[in-house]
Structure formats: C-alpha cells, structure tokens
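Each in structure tokens, the structures are laid out below.
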Structure 1
Amino acid sequence: MKIALGVTGGVAAYKAAELVRRLQQEKLDVQVVMTRAAQEFITPLMFAALTGQKVITDMFSAAGAAPANLESAIEHIAVAQRIDLLLVAPATADILGRFANGIAEDFLSTLYLATKAPVIVAPAMNVNMWEHAATQENLAKLRARGVHVVDPDEGYLACGMTGAGRLAATETIAREVCDVLGLRHDLAGHTVLVTAGPTCEDLDPVRFLTNRSSGKMGYALAEAARRRGAQVILISGPTELKIPESVDWIPVRTTEEMRRAVLDRAGSASMVIMAAAVSDYRPAAIHDRKLKRGEGHLTLELEATPDILKELSREKRGAILVGFAAETDRVAENAKDKLERKHADMIVANDVTQEGAGFDTDTNIVTMYSRDGREISLPKMDKFEVANRILDRVLEIHKQSK
C-alpha cells in the first residue's frame, strides 16, 4: 500500500524520518512531500535516502531543473489518485488552516484537495498556538469532514514552554495509520469466506433476471479481512470491481453456482459473511431460443432459488454466520425476523432508499443485529470503514462463542 507523508515546517520535522522507518515496517510504500518551511529543518536528501523515492518539494520545476511538462504540471493529481492514505506529520497550525479553508498554494495543500484517500494529521506546535480558538476551529472543521487527528502529547516544548503541542509518539501515529488502513493483523489465523455481488438467473440466451448490487460492500469486506491478516475466500457474482490481491477469488454467475462454491469451501472458514445480493427467484423454465415480442402481456413463472444462508446454518460447522438484509421498509423488523429464520449469528441491515446507503454507492449506513440482542447502528461512512466495523463485531462474537 502507498501513502504520502506530508512534512511541514517545525522542529518536529526531524521525527518524520523515524516515522518513515516505522511505516516501512508495516510494508507501506512511503512517498514524502515537503513544504518549503520543512526544508529549513531537514533536507529532502534524508527522505530520498530512506524511501528510495523522489521527494516532492514544489508544485513546479525548480530553477535550473528540467523544464516543466504535462506530467509535472499534474503530478499532484497523479499522486492523489495512487495513494491509499495521506498522512501529515508534523502538521503545523498553518497547514491545518489551509486544509480547513481549502487554500491550495503549494503541493501538499493541493494534494489534500485532490485526494479521496483517508487523511490523518498529527499536529505539532507551541501550546498557545494549539489552544488558540482559530486552531481549534480549523481542527473541528477537519474532523467534521472525516479527517483523523492524532492529538499532540503534553510535555516540554522546543520553545521552552510546557503543555500540549509536542508531536505524538511515532508508535501512536503508526498505530493510527494501521487502524485507518485496516492493518491490524487481529484476523491472523482465521479464514474468512465472503460472498459479493449479484447473481444472474437466465430466462433465455439473451435475457436474465438480476439486481442492482455492485459488489462494493463484499469486496470491501474481503479487502479489510485480508489487510487484517485473514486468509480470504471471495465468492463473487459478476462485477466490474478489481479483484483484491492475495485472496482466493471464485467467480460465479447463478445462485446455484454460488451455493455449490460456498458449501464446498465453508468447512475451512471460521467466519462466513454472506454479503452477496442473491436472487431470491429464477425463471421456472429457461428457453433455449430468444423469446419474441408478441401481442399482449407475457407471464413468467418464477421459482425460489436455494437459501444458502439457511442451508449453512443447518450444517453449523462452528463458523460465525453473517447475513445481509437490503430493505426498503420496516428495516429492524425484517432484519430481526431474518436473524431468527436463518439462524444466523448476525444480520447487517440497511435501508437502500436512504441517500448514501443504496446500491453502487461508495458509502453505506447499516445496523448490525446479533443473537445476543445487541443492535449497533453506524452512521454514513465509507464502505471500507463499514467493513472494518462489521469485522470488529464478528471478531467479538467469535471470541464470545469460545
């Protein structure tokens, strides 16, 4: 995974070198972006030697350097698109103000506006600057936008004062990076089976019944479980999504194909998460020729498809079973009913009519219902974050079952 480390001008800039080494221990590819003020405290050569990569110091080519071209002119966009996270440590009061108010006057502040990756800031400054109303208002704005803030430590500061403002410990910052990226390794030793995407049921050689599932939630679960150290089996209906690295990816098309794949592999899993939007019905007859338009109405006879989750629960092999419920009304009632009928350990339900919670979105709004009676509602958040929260709860249930 690739992260950009923004280094801004402050005495704590020298600690960023230690932070690079700590992040590399997590197998992270680090590219450093320095402000001009940061270069007064530590040289780009230091970070180039540590990372083996170009250190970005300016928006445009410096005097005497190679002439600017299209690639250099849009480099901030290229970096923004390829990173998995933007970390700024140390983050001065100045850069916090620029981020909070959308001021893009150097590479780092422009990168912040251009990236859709998660952002973490680790402030470091004089205690009076830290406590100033303007700084706190800027931090409140950033937190409201989803920026993760690693609060500074208290202690003796370089200015000679004592109080809050010292850059948080390297280990604290690294731990926040791992949490945001889902690099917790708490699923090491587990095999997690995830189903994702829609299933398709043929009517004739050119038509089929399906649903609007994009597979994004299931793929986010597979990626999050992989990052947390699990062996992952991803059984997927047709999607346009990139296959996560290092997972056992099994493509299927119909509900019956998904059923066979799940039953064949569920025995090796300690957690089975059925996030796929499986077709509940299929045509009772598949026509070998294309149905032609006729006069009047056409009536289709449908039959129920196999209930994979219920079949798994009957064979209960010790795995934690999680189902999903995409609802349009009476969400809680329907989810609790499904929890009982399917004998699952947990049902993750959402109202697909809510903005930000429907099909093919990058966010979700869910409530988790478990057999112990707990109901945990999550606000709208990125599907990868939702995936990690679901895995947190699944891991709790697994530990309780032992």
Structure 2
Amino acid sequence: MTILVFLAFLAVVCAGYWLKYLNLSHLKVHGHTVPPEFEGAVDPATLAKISDYTVENSQLGLVESLVDNMVLIVFLFWGVLGRYDEWIASFTGSFLGSGVLFFLLLMVAQTIMGIPFSLYRNFRIENKYGFNTMTVKLWLTDLIKGLAIGAVVSTLVVLGALWLVTWSPGLWWLWVWLFFLAFGIFMMYISPTVIEPLFFKFEPLKVEGLEERIRTLMEKAGLKVSRVFQVDASRRSRHSNAYFTGIGKVKRIVLFDTLLAQMTQEEILAVLAHEVGHWKKKHVLKRIVMTESLAFCGILAAFWLLRGNWLPNILGLAHASFYAKALILGFLLSIVTFPLTPLFNWLSRRDERESDRFAADLTGGTGAMASALVKLSKENLSNLHPHPLYAAFYYSHPPVVERIRELRGAGKQ
C-alpha cells in the first residue's frame, strides 16, 4: 500500500510539473506576439520583460516545489514522521500540549524552509523587474510578525479542536466543524482592525473627490461599507491591487497607493464595481457555503477514518498519535482532491466573468474595466499567453486577454 500511495503522490507531482512545462513552452512560442487587446499599450520590449519575469518566477517556483516535495517524501516515506511523533510525545504526556507542539514546530519548519526562496524572490527577481521596494529590515519584521500571528492562531485552532475531541469523543466531528466555522467568521471580523494594520498603514483616501464617487457607486449598488482606505503598499512593492475586507458592519474598501497612482478614477471605480459584483451576486456567500459543506463532509469522514491504525500502516508505521494520523489523512486528501482543482477554478472563473458583466452594468460601460485590466496586467507583468490547459487547471480568473475580449465584445452589443 505504501508503494501505491507513493506512486499516486508522484503522479500528482508529475502532472503539476507537466502542466508548468506546457505553460512555459507555450509562452516560448507565443510570447513574442502582442495580443490585439494590448496593442498600443504593450510594446515588444515590455512583452519580452513579461515573458522573462514569468519564466524566472516559474523557475524559482519549480525549484521551491522540488525542495518541498523532496522534504515531504523523506518526512512521510522514510520514517521521519514516526520518529518526530515519538520525539514530541517525549516532551509531555498531555494530549493537548503534544498536539499544539506537533503542529507548531511543523509550521515553524515550513516557514524556515521558505526563507531562502522568499529572499531570492523579493531581493533578486522583484528587484530586477522594478517591483521590490522593501528593505531587509522590513522583510524580517514582516516575517517575525507573520510567524507570531501564525503561531497564535494555530495554537488557538489546534487547542480548540483537540479539546473538543477529548470533550466529546463521539460527536467531536460536529463540534469541531462548528468551531472552525465560528473561528473563521471571528477572523473575518477582527482581521481588518487587528491583523492588517500590523502590516499596513491605513489612511483616508487622499485623491480628491474619489471617496465621494466610491460611496455613490456603493449606494447605487445597494451596498454599505464602513470605511474607504488607502494603504502604503508601496513600502513593500510596486504591485497594485484593491480589495474588500471584513464582514457585516466592519466591511471596508482598501486601495493600494500604487493602484491610485496608476489608474484614473473611472478605472478604479470599475475595479471596485467588479468586487461589488462578487457581493451582489452572492459569490462570497456561495463560496462560504460550498467550502463549509465540503469541510463538514471532510471532518465527518475524518471522524471515521482516524479510527484504528490503518493510516500509519499505509506509510509503514506501526502506530501514530491522533495528530500524526490527521497529518497523514490531510496528505492523502491532497492527492485525492487534486483532480478536482480544475472544477473549483472553473467555478471561480465563472464568478469572475459574472462580476465583470456586473461592473460594466453598474458603471455604464465596459471601457473603464477593460482599460483597468490592461493597466493591471502591464504594471504587474502578468503572463498574456498562458497555455489553455494550464489556465483551465490553475487559473482562478479567466486569462486577462479573454476577459478584455469578452468585455469589449459585450460593449459592442
């Protein structure tokens, strides 16, 4: 059985690498052609820069993936998990204490493994292409903050879940699911006011008249927002973005200062109208319902699958703790659910297209949204020539050329 699981894991990994190879090969063939939707906005030099940026990021991602997968193979299939599990148990006989330590140390180890790649990505690739504005000190501060927040959140989640397992052995699957649901909603409430300000400085919009236009747009859509902010994203990167955050009365609009510098007010309003579309079309609610339904089924299945000793036997282990079994089960689920990746991303792309149409209707035309996408793609050096199969499998948004083509086609109707 161990061999079959190992071969299944290799099949998933190889499938992912093959798709990445297809994508880069497609870019090599077509990357010198400026799409008609970008004529006049992207010149051959910029297109070459986009291709080089895509290739370098993909190559780094490939190396990082290879390292991660090699470590995972050693950890799971060479008996390291069993020794790690026994080592954790030697510190404390507490079920809760051992569980927190088990997952916390793995999180720290994963963070440490990612440090060299993060440094290279930010201070080599992002510097080379003019995106990085971060100092090493700021990078280190963000790392420490992120690790501290992750440790606190992980500790609370693991402690809560494991306590429920001990409190209600026969029904813990229901209580754990409700706990995860409640904790997720709680994080949506506190993240905008507690966590995000630890990384960004939130300020009122400084673009004269823009906040009034945004609030008028929101009222037209029948949506209420508590505040409209701009953040100092330019301290870290020249990449641009805008997003909605929070839930209920703490829902707010956040605009990167880089976006404000790159776009006209009409284009900014179109981008926000697209985000409004996700709320008005209930994409966010539908996504939460789908995610929680799958989580419910997954936790219920875990309740049955974590019984007995068959999970550690799959990896050739004689026995394993509850949390080691949970880790093995999560690994197996990642293999089983891999083929579902394109389905979930197709649903996401469908929602994005619907939000594009909503934005066009709300703003009274497709021109601003189309030009905003052109600028976003150009300024962020987005790949304009993804392989169709790669995009179908991995893209949560339709390829930008398709989005612009569909918008402009709708505008001519």
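Numbers at a glance
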quantity: Test item: helix-only ellipticity at 222 nm (-39500 (n - 2.57) for each DSSP H run of 4 or more, over all residues; to 500) calculated as -10000, pick one of 1, 2; calculated: 1
quantity: Structure with the greatest value (metric relative contact order in percent (Cα under 8 Å, 6 or more apart), set 1, 2); calculated: 2
quantity: Distance in nm of label points 7 Å out along Cα→Cβ at positions 219 and 243 - structure with the largest value, from 1, 2; calculated: 2
quantity: Mean count of other Cβ atoms within 10 Å over residues 267-274 from the coordinates reads 21.5; which among 1, 2; calculated: 1
quantity: Answer label among 1, 2 for the case where Cα extents along the principal axes in Å, calculated from the coordinates, equals 79, 52, 36; calculated: 1
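Coordinate-derived values only; no laboratory data. Everything numeric here is computed off the predicted structure, so don't read it as measured data. Cβ atoms are built from the backbone, for glycine too; each structure is taken alone.
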